[in-house]
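**Q** Take a look at the structures listed below.
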Structure 1
Amino acid sequence: MLSRLETSFRDCITTHAPDWMETAPIPPSVIDDIRDRETEARKAEVALDPVHYAQFSTLVTVITSREDCWRRYGFEADHEAGSALADVVDLRNDVAHSTPIIENTNRGIGETGRTITDLEATYRTIGELLQA
């Protein structure tokens with residue numbers, strides 16, 4: 001699901017925000033990293049569009065900063081997209097870095113960490129985004 005969502009985000013950005021590297025609120029160091037990865041790919045003669053060298057969190061930054069993009073996924077406002085996608089970014093990073101995705105099975109007062117209920121809600125969000 002996460003790979004499909006990442007592909008969907010890249011397609012959305014390519015279609016609705018082709019100027020994302022110049023207009024999205026992305027730090028210059030991140031743009032430099034993307035350009036470096038693209039340069040290395042060009043040397044190997046396997047270069048793709050720069051959006052393919054952006055990390056997932058950068059894709060989310062672009063999606064949440066462009067109305068055409070966040071509306072495409074059914075959000076009514078950028079802050080709504082940002083809130084919903086923050087949990088998706090956290091889950092994606094935990095999966096990518098082999099971090100436990102369930103941190104707490106019964107959150108009590110003062111306890112933190114993702115619960116099964118949180119995980120279900122995040123997967124529901126991903127499913128809804130893929131159907132949008």
Structure 2
Amino acid sequence: MRAEIRVTGIVQGVGFRPFVYRTAVRNQLRGYVRNLGDAGVDIVVEGTKDAISKFLSELRSKAPPQARIDTLKVRYRDAEQGIREFKILGSSDKVVVPGSVIPPDIAICENCMRELRDPK
């Protein structure tokens with residue numbers, strides 16, 4: 001099964017993509033996450049129905065403290081062959097979207113600093 005997910009809100013500059021990566025890997029999902037300019041975050045995951053359901057639940061309930069999810073839209077499709085792992089992709093060049101949220105400068109927490117220093 002494949003889920004194509006679009007998340008909007010305060011989801012950039014707050015550690016959301018690394019959180020998505022860890023959550024996907026923990027749930028044994030394949031796919032990717034990427035920023036959409038200032039239009040939110042795109043996520044594609046493939047795996048079992050149960051794993052995707054748990055992943056979506058954790059996105060809503062365990063997001064980083066500075067993140068705020070305004071919308072989370074999911075479209076289900078058949079899985080595609082060839083996706084072997086989960087990756088954080090580079091940002092797209094999506095244009096400015098009216099109403100997008102850009103977070104204020106936020107101090108980096110200790111957990112984030114440890115993550116930044118971790119070579120993995």
Structure 3
Amino acid sequence: RLLALATALKIDSFTEVKEMIDKMVAELKTQQADEVQHRDWCIDEMALNKRETAAAYDKKSGLEAKIADLEKTITGLTSEIDATTKSIADSQEQMKRASEVREAENADYQQTIVDHRLTQAILTKAL
């Protein structure tokens with residue numbers, strides 16, 4: 001009878017241990033499934049990150065090229081503005097000189113008219 005009781009206790013202990021092992025195996029399988037799912041998510045996120053990074057670098061390269069083109073355009077336009085400003089200053093100087101020449105010629109013309117009238121008056125008196 002004691003032997004039967006001892007054997008029954010051993011069987012109950014092994015049954016309890018087996019249940020605990022089965023429970024641990026089930027928990028490990030659940031953890032493994034969760035880890036696989038997390039690993040897959042990480043792989044997807046890494047791939048997405050690589051695509052977004054590549055797209056950002058492409059966009060950056062495009063914007064840098066556009067900046068370089070705009071800087072070249074600005075340099076060209078600045079040169080044109082400088083040339084046009086110089087041309088305007090030269091034109092204004094030429095207009096000033098031409099105006100001075102016209103004033104001098106007009107003064108000569110007015111003097112010539114006065115001289116002609118005096119000459120005409122003298123000739124009229126002489127006749």
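**Q** Compute mean count of other Cβ atoms within 10 Å over residues 29-36 for each of 1, 2, 3 and report the one that scores greatest.
**A** 2
**Q** A value of 0.95 was derived for Rg/Rh (Cα atoms, Kirkwood Rh); which structure in 1, 2, 3 was it taken from?
**A** Computed on structure 2.
**Q** Using mean count of other Cβ atoms within 10 Å over residues 53-60 as the calculated read-out, with 16.6 as its value, let me know the right label among 1, 2, 3.
**A** 2
**Q** Can I ask one more? Assign the value -8000, calculated as helix-only ellipticity at 222 nm (-39500 (n - 2.57) for each DSSP H run of 4 or more, over all residues; to 500), to the correct structure from 1, 2, 3.
**A** 2
Where a number appears in this text, it was derived from the coordinates with a stated rule and is not lab data. Quick caveat: nothing in here was measured; it's all calculated off a predicted structure. Cβ atoms are built from the backbone, for glycine too; each structure is taken alone.
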